[in-house]
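Colleague: Below are structures written as structure tokens.
Please treat every number below as a calculation from the coordinates, not as lab data. Source: prediction; values computed, not measured. Cβ atoms are built from the backbone, for glycine too; each structure is taken alone.
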Structure P
Amino acid sequence: MSAALSKVEAQNLFRYVLRLGDLSLVLGQRLGEWVGHSPALEEDLGLANIALDLIGQARLLLTYAGEIEGRGRGEDEIAFLREHGEYLNAILVEQPNGDFGHTIVRQVLIDAFQLELYQRMTASTDERLAAIAAKSVKEILYHLRYSSGWLVRLGDGTEESHVRVQTAMDSLWPYTVELFADDELDRAMADAGVAPRLAEVQAAWIARIDKLLEEATLKRPASRPHSWHGKRGQHSEHLGYILAEMQHLQRTYPGARW
């Protein structure tokens with residue numbers, strides 16, 4: 001982080017890094033719910049490994065956010081001791097797991113988004129974010145291979161599996177609008193060279209998703225206007241249940257350490 005950042009620039013960077021960290025944190029927590037409940041041992045381990053990667057990304061990002069903020073908060077305090085409206089993740093990642101196919105569809109949508117975003121962020125003017133992005137890209141490539149492989153197997157599989165994943169795609173697609181709905185913060189980060197422009201990310205994401213959908217014999221749902229603003233701290237009720245479970249230990253035993 002540059003020492004020359006103004007107060008406003010630092011606040012903007014702090015909130016932007018929180019957005020990235022919270023997306024990985026909440027999705028990692030969601031995937032962790034599959035441990036011991038997956039349809040097969042291999043999938044149990046596969047989803048758990050992806051969840052661990054996401055939590056690892058969140059740790060790097062939330063640690064950096066704490067340093068930018070300068071209030072002495074570390075990754076644990078930021079992850080576990082904020083209120084509902086202080087989380088800045090897109091609402092897509094807090095949606096319930098549903099069945100295995102539903103989880104796979106959600107994962108494909110996010111994996112493709114993160115890959116296009118982080119590949120471009122490796123050229124960020126913020127050296128710390130560029131380094132985190134470079135490390136994350138290696139992990140996300142594996143995540144997308146896993147999730148897209150299952151999307152094709154289920155979409156081009158049995159009649160039932162096809163119907164299930166198409167239904168999941170129809171249900172989750174509207175939430176993807178928020179990923180690319182740039183606001184003042186997104187534009188400020190792009191203008192500073194910290195992050196890529198979301199229109200560029202979206203174009204590449206659509207091209208990648210369309211190719212996968214064709215292979216999986218699935219249809220891309222029609223886009224609809226969105227009314228979700230998780231990136232601004234306005235969340236669905238689902239996040240409350242996630243936080244109740246995720247924060248229980250720290251709230252009950254403040255400062256607890258293993």
Structure Q
Amino acid sequence: MDRLISKLADDGTVMMAWSSVHDTQYLAMLARTDFDAITLDMQHGMQTESSVIAGTAAIVPSGKPVVVRIPVGRFDFASKALDSGVHAIIAPMINTLEDAKQLVSFTKYIPVGDRSFGPTTALNLLGQKRDDYVTQANDKTLALAMIETKQAVENMEAILDLDGIDGVFCGPADLSISVRGTPVPDPYGEDTLPIVEGMAKEAKARGKIAAAFCPTPKDANLVQSMGFRLLALGFDASYIGQGADKMLGELDFR
């Protein structure tokens with residue numbers, strides 16, 4: 001249960017793969033790459049409730065922690081994902097303190113939240129004893145609030161101050177759309193960079209986690225230099241496409 005927390009404990013940078021593909025053989029192979037953790041994306045990715053549960057079971061034997069981005073407002077599945085053995089929840093569009101309270105309610109046991117009891121699958125998959133799991137889960141599983149709108153930025157300090165919110169997760173595309181007032185995203189463009197840097201500072205000031213999605217290695221280098229410690233890099237299409245193109249590019253006859 002403490003796989004992700006342990007990786008973050010030494011103040012290093014934790015790199016996550018970001019996967020929309022729900023084939024369990026693929027996920028098992030992805031988990032054996034050099035990524036530190038695997039994120040299963042339900043919001044824009046093609047992950048479903050069933051595929052998250054099956055994917056978690058496929059990834060956990062590798063020793064890698066599993067993170068799930070739930071769909072907007074699906075706090076009920078946040079509880080079920082944790083019950084399946086997931087180590088962290090990323091919740092999109094946490095725009096208000098009330099949104100954050102809902103997230104905490106479903107991801108933390110009392111006295112912090114109202115998560116109901118039923119982690120049977122997690123106990124079996126992670127090799128945990130019942131009492132150990134329920135008494136440690138609030139500290140060892142993470143609830144990360146996505147900050148990706150102007151409204152969320154305005155409420156970010158209150159969201160971070162809430163007990164049970166373990167950190168913020170920067171969604172750079174939607175943040176740029178909201179700030180710039182255009183449907184065309186500009187992740188980590190000049191309009192949002194000061195905001196992004198502020199996320200890291202506010203999280204660090206509270207001893208909480210600053211996490212971010214990074215479309216490219218350049219983006220990852222940038223936000224890591226700002227103090228972000230939990231980074232999701234790329235996605236399935238980039239892993240497969242760039243890997244294939246690299247191999248083909250090394251052929252002498254092409």
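Colleague: Taking 54, 32, 24 as the value of Cα extents along the principal axes in Å, for residues 34-161 alone derived from one of the structures shown (P, Q), identify that structure.
Modeller: Source structure: P.
Colleague: Have a look at P, Q and say which one yields 27, 9, 4 for semi-axes √(5λ) of the Cα gyration tensor in Å, for residues 42-81 alone, as calculated.
Modeller: Checking each candidate, the match is P.
Colleague: So mean projected area of the Cα convex hull in nm², for residues 98-201 alone, computed for just one structure, reads 6.9; which one of P, Q is that?
Modeller: Details: P: 6.9; Q: 7.8.
The correct label is P.
Colleague: Let me ask you something else. For which of P, Q does helix-only ellipticity at 222 nm (-39500 (n - 2.57) for each DSSP H run of 4 or more, over all residues; to 500), calculated from the coordinates, equal -22000?
Modeller: Answer by label: P.
Colleague: Now, a different point. Of the structures P, Q, report the one carrying the highest value of FRET efficiency 1/(1 + (r/R0)^6) of positions 26 and 138 (r between Cβ atoms, R0 = 35 Å, to 0.05).
Modeller: Biggest value here belongs to P.
Colleague: With relative contact order in percent (Cα under 8 Å, 6 or more apart) as the yardstick, tell me which of P, Q scores highest.
Modeller: Numbers: P: 24; Q: 18.
That would be structure P.
Colleague: As an exercise: mean count of other Cβ atoms within 10 Å over residues 10-17, calculated from one structure in P, Q, equals 20.5. Which structure is it?
Modeller: Clearly, the read-out refers to P.
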